[in-house]
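Following this line, the structures themselves.
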Structure P
Amino acid sequence: MTSNLENEILEQPAAMQQLIENEFEHIKSLSAQLAGKFQYILIAARGTSDNAARYAQYLFQIVNKIPVMLATPSVFSLYKQTPNLEGALVIAISQSGQSPDIVSVVTAAHHQNQPTIAITNDPTSPLAKAADHTIHLNAGIEKAVAATKTYTTSLGTIAMLSTAFYQDQAMAAAVVNLPTWIQKTLDLNLNAVSRMERYRFMEYGVVIGRGYNYATAFEIALKVKELTGVTTVPYSSADFLHGPIATLKSGYPVISITHSGVMYPDMMDINKRIKSLGADLLIISDSQDARYLGNMALPIPEEIPEWLSPIVNVLPGQILGWQIALAKGLNPDEPKGLSKVTETL
């Protein structure tokens, strides 16, 4: 019997296709409405959605030259303080749209007459009702506690917003290819599941990424923690060199997201250093040279541009967490101590 998690991992190409077909034109229209009405973006999110926000930080600043800040929701919800949001476009990301602290940021922006966008899988949620504009993730019901298809569609939404703000046809064409690239990545990595069982005895580990894939490091670490209970810590490769590398020893599990592009040389340098220290290096990469360095490697199709790579690079991490959970005899649909909707104040 297949789990909900397995089904939802496999549904991601179709979910992305639905998102693009149903929302891309809406997003283009929305970007035109918002043109000239903000100077920076403030993003409110929690958990998995916070990792999507990290991707947005890099994408909007690199491609669109728009400054991006991450909100501190408890300032609004618990401390009852409202910063001056003049010039802000507030984007709230929440799969359920239920969390009161995220809603409080949008409500505060509305009271200051600043434009707001809700990115959510529930267009009837409190968050959607509080925002000026809603982008529906179109992911379908997600039953497993660990988010998969709502995460990748959140990233897809952010990619479409960036593309619409930039008005670039080549970027738009690349976005349209996402369902195909997601399917190819799933096919490649589902063929590797038998090799993932070697991590069933993993007790701790780190995940390293940088640039666009800083977000991927956080999301893969979260998926492994959620699904297996194994303490897995995310790092930027730069931050890892500032002290944490001293924790490495022979056999220490390290997952490295090494995608072609600006950060590739930096990631290759740290991979070589990690390997020299005897760590057990798992490399997720579109580069054969990078994969050759790993004790184990999980492949990504070669044609995917760096700015879209977090949407596919997270998939091997989802599958890895799922397979470790199965190998440990855990229920991948119901991780210990977690529920599907988390409402924080």
Structure Q
Amino acid sequence: MHNTERPKSTQRNDMFAKPRLLGLSPVALLGWAILAIVPLFVKNTYVIYLMTFSLLLGSQAMAFDFSVGFINIVNFGFAGFVGLGAYTSGLLATKLGISPWISMWAGALAGGLLGLLIGALTLRLRGLYAAVMAWFATLTLMAVTTAWVSLTRGNYGLSVVSLFKSVDIQPYYYTLLPISFGIYVLLHGITRSHIGLAFRAIGQNLGAAQASGVDPARYKIINFMVSCACAGLLGAFHAHWVGTITPSLMNSPHTIEVLALAYIGGRGSIWGGLVAALMIIPTFENLRSLLEMRLIIYGALLILVMIFYPSGLAGIFRQIGHLVTRLRKGTTEKE
């Protein structure tokens, strides 16, 4: 009789090759589980606020990285799409009495449609056309929301219906968490599909992608639209969380902050920007003296990362993972 029992080393490796849920690795699922559990044991409201704010900016960094990390489009007007989602949802809820749970999705739709329009007009061309056009669109949106006082109240600020009557921050965190998780699953799933392969091909070598039969304009528009829709949804949540929105939400420094988090986290990783936000933002908040200089610090970190470690935090974590894998294999072989 043949011995059908597999070697112990193979059995041991199979133990670590666990099935993926929603296409996510066990490490990714563990990270999201930790984010879900921690607030249950933290009684400090300020800590939960920091986690919520970090999760919000980190999710925006994921949406930003979806474009810059895969099709090399730097959306300089990203804050405008966040603001558009915020004002669309806020106005629908405040002026028309629509539930914010519904109007938030209208904010996502508005962001996606504007992204589709800008993409259709500019992404067939090479260069910075899409980035500059998005920036001009943001400047236009800021001008309109500032000038149209009768509708948006301009710089006075538009009071928006809150998602919850309670002032407790925890319900907002647990509302944002599934939104962020859904965005991550969506973006991660797309990048792992044949569409994601087309994105990578376009980002790495546009000429080679065209020679392979890929339509760059089509895939760029899809990518840009999805990224902008995610920005609109997150902006809508921001509006109903904070309760008051002003045109300053669309300022360029906000885009710079999201851009820096995406690059520091690691371009093309999706999750890197979220990790960077969870690490950096609480540091700034706890060291108040750094708040006024945060854009300068972001710029310095961005330069250092781009020069010395372009893969960012995601590259560091991947190297640690490879090291652990090699050590584990070495231990298994000895056994």
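All of the numbers you see were taken from the coordinates with simple rules; none came from a lab. The model shown is predicted, which means the values in this text are computed figures rather than measured ones. Cβ atoms are built from the backbone, for glycine too; each structure is taken alone.
Computed quantities for the displayed model
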read-out	value
Which entry (P, Q) yields the derived value -24500 for helix-only ellipticity at 222 nm (-39500 (n - 2.57) for each DSSP H run of 4 or more, over all residues; to 500)	Q
Mean count of other Cβ atoms within 10 Å over residues 107-114 derived as 24.1 - corresponding label from P, Q	Q
Origin of the derived value 32, 12, 7 (semi-axes √(5λ) of the Cα gyration tensor in Å, for residues 171-242 alone; candidates P, Q)	Q
With Cα extents along the principal axes in Å derived as 86, 56, 41, matching label from P, Q	Q
Entry that produces 20.4, 57 once Rg and Dmax of the Cα atoms in Å, for residues 123-218 alone is calculated, selected from P, Q	Q
Per relative contact order in percent (Cα under 8 Å, 6 or more apart), the highest-valued of structures P, Q	Q
Among P, Q, which structure scores highest (criterion: FRET efficiency 1/(1 + (r/R0)^6) of positions 99 and 323 (r between Cβ atoms, R0 = 35 Å, to 0.05))	P
